[in-house]
Structure 1
Amino acid sequence: MQFSANLGLLWTDLPLPHAIRAAAAAGFDAVECHWPYQVPVAEVRAALEQTGLPMLGLNTRRGDADRAEFGLAALPHRETDAQAAIDQAIDYAAQVRAQSVHVMAGIAQGDLAQATFLENLRYACSQAKPHDLTILIEPLNPYDVPGYALQTTDQAARIIDTLALPNLKLMFDCYHVGRSEGDVFARLQAHLAYIGHIQFASVPDRGPPDHGAVRYDQLFKAIQSLGWTRPLGAEYKPDGPTTQSLGWLDWAKSI
């Protein structure tokens, strides 16, 4: 099994380039991040080249934090802002040789929001294609992000089927699915053909994967049995220093 450190939640006490180096030292096989835009591209590239770790992906920006925005792509009448965020993410991803961009939908409901989301995803996939980037969409559970425009894996699969674009995939977060959709492995197995990346954290507290309602020792083996070979993204909240939360990594990598 291979694992990616999500530096949006791990080693957040370190500047991003140092966090990349810390992930390499800890034995991770890749990294991913949330919003790296305040960090010069050259510094991130230097850290990636020094460690040899690939950058799996990053997110489009959230929007206006003062208005509690959590993405822009499904917000009606905000297409200009959403597409600017997509352009920014694709440009940064291409420069650091990332593999994907997660287009954040935002908090919006209704038919107009869904139509807006689809149009912005068409735009994102078109812009990403020349850079060989995958566009990811991620359902978020309604407890953590009430009103988010994308809440279930079935909804994400319908969007992917509707758009029928080869570089549009599902980001399957075991934590979000476990919080709101029941049997994580059954959901993953049912949507395997749609999935571009898998993330995980304990359920329900979003801690490391060594406790909680999901037995990750069993789930990781089950994912491996499906033929999955790409790194799984550790996107959990450490209770204290990140390095002290990594007791799970040795047994997980030995699966």
Structure 2
Amino acid sequence: MHSPARSNRSYRNVARVLRPILLVITKRHWSGVENLPTDRGFIVAANHMSNVDPVTFAHYLWDNGFAPKILAKAPLFKVPFVGWVLAKTGQIPVHRNTVSAGESLSAGEKAIADGECVAVFPEGTLTREPDLWPMAGKTGVARLALASRAPVIPVAQWGAQDLLGRYKKLFKPIPPKNITIVAGPPVVLDDLYGRPMDNATLREATERVMTAITELLEGIRGEKAPAVRYDMRRPVPPGETRVGGDHATKPELP
């Protein structure tokens, strides 16, 4: 197949290594490609359940003609080899809670203006929701969307967690795993463009994106997500304990 026009040599070399492996270890069920714009830069936002789903997500985009610029946590750029790959392929580091935090959004805006596909995981980390539903998103995707006024395409993915479970280290490529990825129509945000970019506007835009992703995932899984979205910021009620680090909660067993 032809490489995406906007891919550089390093990106193409990485794809030459990873793509044949992914074709062997996954069974791909992809849809919604018609929703990905081909005439302008855009944002594509997906749920995040496994440390391997950025690769399956990128595979979906690559094979459909896009070389995504992924907003990735800055510490990953310091990991041996991984950081080199991220830098060489033009991925965008996100410097959280630092004076450089705005640089990633500026870089994302520039990439969009240049006609790139910018990929984000609005949750900012692996979901802590016990059943892997999308949790409350961070406002970075809203800031980028409202500043750039670029289309935001919601994407739901399911199955990568069977290759590598959340917080797990054992990779399970055999037998090949079913990977379902669905892109939906752009999230409606244009009515927010004229509003002040305050917390209320950012939270509303973020929630619209997370709702669109969740509805797509409900279609994949054939079940309804919890009525109340899991939120890492909420206090831990009595009788619950943290899981998956210091953010997620689940009921304590008796």
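Observations on the model:
- Ranked by relative contact order in percent (Cα under 8 Å, 6 or more apart), structures 1, 2 are led by 2, which has the greatest value.
- Structure responsible for 20.0, with mean count of other Cβ atoms within 10 Å over residues 120-127 calculated and labels 1, 2 on offer: 1
- In terms of mean count of other Cβ atoms within 10 Å over residues 80-87, the structure with the greatest value among 1, 2 is 1.
- Ranked by mean count of other Cβ atoms within 10 Å over residues 24-31, structures 1, 2 are topped by 1, which has the highest value.
- Winner on distance in nm of label points 7 Å out along Cα→Cβ at positions 8 and 152 once structures 1, 2 are ranked, highest first: 2
- Top of 1, 2 by mean count of other Cβ atoms within 10 Å over residues 168-175, largest first: 1
Quick note: the coordinates plus some simple rules give every number you see, no bench work behind them. The structure displayed is predicted, hence computed values, not measured ones. Cβ atoms are built from the backbone, for glycine too; each structure is taken alone.
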